[in-house]
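> Quick heads-up: structures coming right below.
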Structure P
Amino acid sequence: MIDLHFWTTPNGYKPLMLMEETGMDYRLIGVDISRGEQFRPEFLAISPNNRIPAIVDHDPADGGEPLPVFESGAILLYLADKTGQCVPAQPRDRVSCIEWLFWQTAGLGPMAGQNHHFGTYAPERLPYAIDRYVRETARLYAVLNKRLTDREWIAGDGYSIADIACYPWIVPHQRQQQNLDEFPQLKRWFEAIAARPSTLRAYAAGKEFNTAPTVRDEESRRVLFGQSASSVA
């Protein structure tokens, strides 16, 4: 049994998609980040950076105490290795998969996140910031589109955690001011993942927890964007 501490963000959906794809036994535990539940001591004990997602594996390979894992990329790699699915076994393909997993966690996610922030959530419009992150998001879309020119999936011969990591960050493409018609290979890949039964199940499960915007009032804005070093202390 895997406990997935979850909210309906792109990063939150990544391990949920993988667990649905691999048929893992899991339990969803909601962490409403708009109400500050990510700062509860019991959650910080498993996710010290106060971010979702985080998991607790109650049946780790060493047979020991339940094992917590935080950070979405680390969770994907841990679960893929645990199940032996969605990560290539061939060494070169595995390296490629991990490269693109890190590309998402270091590039696509953070840049698209800043796109969301300045384009949707910032209390004032800053044209320079909006333009900077919209253009960088487009550049990253183009990188992924080029990668997919001669292949069905991002890494290796099959659907992998590289694909799972990237997909939820393309879901809000309209909010990111991106037109998928300009990236035909990415669009083909995106539609194929959207139609997978495991993807449909994952997003249906998420909707049972939340359908409201994450930032919906001044309190949620303060909780999400008002943290500093003193908040950690």
Structure Q
Amino acid sequence: MKYENITRATFLRRPNRFIAEVMIDGKQETVHVKNTGRCKELLIPGCEVWLTEPGTPGRKTRYDLVAVRKSTGVLFNIDSQAPNKVVKEWLVTKDYDVVIPEYTYGASRIDFYMEKGDARYLMEVKGCTLEIEGMGYFPDAPTERGVKHLRELIKAKEAGFHAMLAFVIQMDGVLQVRPNMDTHPEFGDVWEEAGKAGVEILFLPCHVEPDRLEIETCIEKGALPG
């Protein structure tokens, strides 16, 4: 997944979860943050960030903030729309007969429905932007929506689907993800429940550049976190 244009800036502050103040070539600018998570360990005053300029008419902000370099030097893509885009590109290379995004199942919209022969697949995609000592963690903020989606995947597995939870790891050097029990223990509990029910857990480590995100490999974790 590649951005059409990219601009380097310096992060100043984040007044709320939707916007940030940055400095571009000595000029202060208000930009849209394409991630409503906390990102507190990433968006630190003075850090290096990258912006895109969508050019959409009528926007309140000219730029979207999509990437940030952590104090460790590692570059993170924090665009919450990027995981689904990069997974769609990746799925096209996996010989499925059918790939349908935003598939309604039960009371939820699941990110992808696929078919291969007679087999039916449902995949929910989550982006991981939280790293602690070389391990990815999800979520970085409570996610009732994530709990709901996992429960739908459990039902889908019981109904005969191949049900998958895929984590797009939006940074280099991290290969796996663990549930963030401190932030949302219920999500971790339902993750374990899903694993026991046979929901497949996939980790998708990525390579990140300021203007792109690429899935490098797929690691199948099997049933349980830990």
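Each reported figure results from applying straightforward, stated rules to the coordinates on display, with no laboratory input. All figures in this text were calculated on a predicted structure; none of them were measured in a lab. Cβ atoms are built from the backbone, for glycine too; each structure is taken alone.
> Given -14500 as the derived value for helix-only ellipticity at 222 nm (-39500 (n - 2.57) for each DSSP H run of 4 or more, over all residues; to 500), which of the supplied structures P, Q does it correspond to?
Going label by label, the one that fits is P.
> Please compute relative contact order in percent (Cα under 8 Å, 6 or more apart) for structures P, Q and give me the label with the greatest value.
P
> Hey, FRET efficiency 1/(1 + (r/R0)^6) of positions 160 and 184 (r between Cβ atoms, R0 = 35 Å, to 0.05) derived from one of P, Q reads 0.75; which structure?
Details: P: 0.95; Q: 0.75.
Computed on structure Q.
> If Rg/Rh (Cα atoms, Kirkwood Rh) is computed to be 0.96, which of P, Q is the source? Could the numbers behind the result be given before it?
Values: P: 0.96; Q: 0.98.
Label of the source structure: P.
> Which structure, out of P, Q, was distance in nm of label points 7 Å out along Cα→Cβ at positions 32 and 56 derived from, given a value of 2.1?
P
> Which of P, Q yields 20.0 for mean count of other Cβ atoms within 10 Å over residues 80-87, as computed?
On the way: P: 17.5; Q: 20.0.
Working through the options, I get structure Q.
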